[in-house]
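These are the structures in question, set out in turn.
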Structure P
Amino acid sequence: MHTWSDTLRFAFQPVVNLTTGVVAGLETLARPETGDILAEARRDPELDRGLAVSAIRAAVRKESLLPLHVNVFAGTLADLGGLPRLDGAVRESGRMPWEITLDIVPPYTHVPHQALLAAVAALREQGFRISADGVGDGDVPLRLLIDMAPDLVKLDASLLVRSPAVRAMRTLCDEMGALLCVEGVETELQYAAAISAGAQLAQGELFAPPSRLAAAEVYVPPRRPGGGAAPRSGPPVREFVRPAALLPATASAGQVRMILTGSPEVSGVLLIDGRGVPVRSVHRSRFLLSMSGRYGHALYADRPAFKLGDPPRTVGVDATAWEVLDVLAVGDRSRAADDVAVVDRHGRCVGVVRLADLVRALAESRVEEAAGLNPLTRLPGSDAITGEVDRRIADGRTFALSWLDVDHFKQVNDGAGFAAGDDLIRAVGRTLQDTASGSTRVGHIGGDDFLVLADPEGLDPMASSVLDAPWSAAGRPVTLSLATVLCTPGSVTDHREAAACLAPLKQAAKSLRGASWVLGRAGLPGHEVRRGAEPAAAPARWAVAEPGRA
C-alpha cells in the first residue's frame, strides 16, 4: 500500500546572506508528485510533523552541511505542544537542533496563542532556531510576533514597494534581536530594494530556484556603492555569519579530513560538545599540512582531531564587527585569519565569521563615511548625525541634540576675509571634537552650523568648552549661540521631529546678546535661558516737525 512518503520529494532553496553573498542556509520545500499534501498537513498536525522529519532526513541524503530551514504550520505546534520526537530525529540524522530553523507559517487565525508560545519556548529550549514566516502578508498579530521573539522574520518581496514599512520591520527586528529575510526576490531591483530597506537575508529565483540538489553557490548581483552603510559603532556580527562545519568533540582526524577535502569552501571545522558549545577549532591549512607530512596520515587519521585543533575564538551573536577584530588581534598572530565562532547566549555555535568579510565591509563603510565628511573640518555631515538620532530613538534612549553656530558670521567673512572665517570654523570644530567623549557625536552641517548629539550629562562640559572660550577672527571678537533640545523616550518619533523642536530654540538663542545657550524639552512648551542676556530696549523714536508746520 502506497503512503504519502512514497510520492514525496524535497527541493532546496538557498537563503542568501546579503552582506557576504554566501549561502547561509537551505529551505526544504515539499514537492509531492500527486495530491496536495500541504493542504492535508495543515489539517493534520501529525502529518505536518512527519513532513518536518522527512525534510531533515532528505537533506542528510544530499550530504549538505548547510543549516536547514524547515516549514511547520503554527497550528501544528499549538496542537502538539511543539514537535514531539523531532529532537531525536535530528540527532539521529547527525545534525544538531541549533542547525535547524523552524519556519512557522500561517495561518495564525484560530491558533491558541498561549499554546503556540509554550511550544515555541520548548523548541527553543531544545536548541531549535525560530523563524516567523509570512509576516506582513499573513495574519500574524504584531503582539504575538513580539511575544514569539523569533530569531528570523521572513517578509514577502511584494512589500518592498512599501520600503518605509520594511525599514520599520528592520527596526522591530533589531529590537527583538532578529534577522530580517525577504522571500521571493526575483529581480535585481528587488534585491537592491531589500538591501536599501535593511534586510540581511534573502531568497528567491534571482539567486537560485528550488532544486533537488542543494546549491552551495548562487548568483548575487554586484552591490551598488552607497548601499546599506553600517553605523559607525560597527555593523553587527550577525550580518556576517556563515554556516559552520561542525563535528562532535570525539571526531577523528580522518573525519575532519573528509569534510575539508570534500568541501573546498570550508575553511575550518569546529569541534563541539554535546550542548553545541565549541571546544576546539581545526584550521584547514594547518590541519592539512600536518596530515600531508611524511607518515602524517598514518600517525593522525585515527587519532582524535581534538589534538590537532586550537582553542576556539568566540564572540557573542550581539557583538559588532570591530569586537571581532579585537578578538583576532589578541594572541598568536599566525591565527589572525582563523574563523571566529559566533555563539548564542547559551554558548552554542550558530556559525562563523571570516576576517575577509569583516575587513571588506568595514573598508566600504569607512569609504562611505569619508565621502560624507565636511572638507573643511573633516567632521561628518547631517546624515550621520540624524541616522544616529533615529537609532537612539529606536533604542528608547534619552539624548540631547544641539545646534551651534557663530553669531553674525557673514560679517566675520566680510570684515576679516573668508580665510579667517575658515580658520574660525576649523577651530570651533576641533574644540567640539576634543570635548566629545563617550557616545557624543559631532557633525558639521555646512557654513558655520554644527550639530552635537550627546547624553544629557555631557551638555555642561560641551557648552562650557565652546561658550567660555575667547573666540576671535583676525582680532575681531566673536560669540557663539547654542540651542539644545532634550528628547526623552516617546517625545519624538524621528530626527525630523527633533529638528523641528530645535528650530525655534535656535531662533531664541540668536535673539540674545553675547554667548548664548537656550535649552528646551521636546513636547513641552517654553525654554530655559542658560547663557546670554536679553536684547537691549530699542531707542525711542522722536518725531521732528517739518518746516512750516506747527
Structure Q
Amino acid sequence: MRRGVKTGIVGGVFAAMVGAAGYGAYNLYDGLTGSGTAAAKPIATGPPTATEVRDTAKEFLKDWATGQLTKAAQLTNDAVVATTALNDYETKTAVSAVKLTPGTPVGRKVPFEVTATLSYQGKKSTWTYDSALTVTRGLTTGRALVDWKASVVHPELTQGENLETGQGETPTVDILDRDGKSMDVADFPSLTDVFTQLQTRYGAKLGGKPGIETWINPNDGTGEAGKTLHFLTKGKGAKLRTTLDSGIQAAAEKAVKKRAKSSAVALQASTGKILAIANNPSTGFNTALQGQLAPGSTMKIITASTLLEKGLASPSEPLACPATVNYNQGQIFHNSEHTSNLQATFAGDFASSCNTAFISLTGRISDSALTTEARDVFGIGPEWNTGVSTFDGSVPGGSGDEKAAEMIGQGKIEMNPLNMASIAATARTGYFHQPVIVDPDLIDGSIAKSSRALNSTAAQQLRTMMHLTATSGTAAPAMRGVSGTYVGAKTGSAEVGGQEKPNGWLTAYRDDVAAAGVVQEGGHGVDSAGPIVAAILKAS
C-alpha cells in the first residue's frame, strides 16, 4: 500500500536510558562505563565553537551513514525522536545505503548532500538531495549536539512527518493540452491541484499503472499520503488530453502574477471547454474554480437579462442614475464613486455600472426572478460535472434588502471566475454550455444543462450593452486593444465586510473566448482584474 502505519518509539529500555529529550545521555553513558568523571567536568556554555560544529556534524553524519543509528541519535538533543526518525528512514523509506557528504559550515548550520540507494521489491534507485543540520549546545550536558528536526532527514519534512517508499496509489498521467502538447506542472504552477485531481480520477480509467514512489506521510491526521518526492519506477503512464490551451494558460499565469490574490479562468464560449485556470498564489485554495465570492456588478449581466427578457426594461429607456436610492424604504445603496446621472438610459446605466438605477428596478421583478433566470438560462443552480472539483455558483434569491442587493451582485450571491466566465460565454452565444476540462465521456455523472436559451432579442440587446461597456463604459480602459467581431465586457466591485477595498472583477469575451478574473481587495475591477482578463483575451 502507498501509505504505511507510522512506527512507534523504539524499545522502552532504550527510551528510559536516554531520558527525556536525550539531554542527559552523555552523563548516563559515562556512569555506565565506569568512568565516573562526567559530574566533575565543567559544563560548557555559550554557542558551540566552529570546531565543535564541524566535528559534531562530521561524527553524526558518519554514524548515520554507517548504520550506527542509535549512536548517531545520541549526538542529538532529542535522542528518542531522532532514533525513531533515522530507523524509519532506513526501513520505511527502503534505504539500503546512504552517503552523506558535509559541506562548509555557515555559523552553526552545516549543509550536507544525501545520496541514498533505495531498494524496494527488486527495484533500485539512487536519490540525491540536499539537506542541512544545526549544531546547538545541550542544556544540561554542555555538549555540542545536533539540534534535531525532522528536516534533517529531508528538508521538506516537518515535525511528526516521515518518508515512505511503496506502490503509488495513482498512475502517472501525462497531461496534454487540447492540441496534444504535453503540459508540465512546473511550467503551469496554478494547475498543480488540477493535475493531481485529473491523475487521481482518470489515470486508471485510461489504462495507467502506478509506479514505486517515495512520499511524505503528513502529520495531519488524515492517514492520506502526501507529496511524492522521488520515483523508483514511473509505472505505466496514461495520456490524458484536456481542453486546456498551453498558450492561453501561459498568458493567464503571467497575468495573475502581477496582482496578489488574483484568479482567472478562460473558456471557449461555444462549447464551455476550459482553456485556462490561474491563481496567485498558485498553490493552496483554488479560488478560480472553488471561490465563493460576491460578484458585484458583473451580476448585472443576469439582472439585465432578466429585465430585458420580461420586457421590463429596454436599452434606450430613460433611467436616472441618482447618487443614492433605497428599495421599499430599506437599506440605502450608492454608486461606487457616489456619482449620479439623471439623464441616463438603461444601456448607459449598464455601461457605467450604476448601482442605484438597477436598485430602482427591484420592484419590477418577483423575489425569485433572478434565481430562475440564473438557473434556466445561465446554468447557475444545477450541479456541474466539469472533471475536477468546482463550486458552481449560487443565486439564492430573497426579498427586501436581500433582493435589492442581489440586483447588483451583493447579498448572498456567490460566484468565482469559472462561473463568471461561463455567464459571459452564455451572454456571447445565447446558450449555456457547462464548463468541462476533459472529454465529457470520461466524466462520471451527467453534464448540466439549462432549460432554455436566452431570448434572441434580449440576447442581442445584452450583447450591445456589453459591447458599449467594453468600448466606452467602465471596462474600456482595460479592454483597449482587445479587438474582434464580438467584444463585450462587464466590470464589478464587490464590497466585503472588514475589507478596506472591494474585490475587483471583470468578465468579458472576444469572439469565441470568454474570460473572467477577480482580485481580492483589488479595488475597481477595471484597474485590478481588467488587465488580467484583457491579457488572456489578447492571447486567444
Note: helix-only ellipticity at 222 nm (-39500 (n - 2.57) for each DSSP H run of 4 or more, over all residues; to 500) at -8500, derived from one of structures P, Q, originates from structure Q
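Which structure, out of P, Q, was mean count of other Cβ atoms within 10 Å over residues 249-256 calculated from, if the result is 22.5? Kindly include the intermediate steps, with their values, before the conclusion.
On the way: P: 18.4; Q: 22.5.
Only structure Q yields this read-out.
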From the coordinates of one of P, Q, semi-axes √(5λ) of the Cα gyration tensor in Å came out at 60, 26, 19; that one is structure Q
When distance in nm of label points 7 Å out along Cα→Cβ at positions 281 and 425 is calculated for structures P, Q, the one with the largest value is P
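If mean count of other Cβ atoms within 10 Å over residues 481-488 is computed to be 15.2, which of P, Q is the source?
Details: P: 23.8; Q: 15.2.
The read-out was computed on structure Q.
Just so you know, all these numbers are worked out from the coordinates, no wet-lab data involved. Note that the structure is predicted; figures quoted are calculated from it, not measured. Cβ atoms are built from the backbone, for glycine too; each structure is taken alone.
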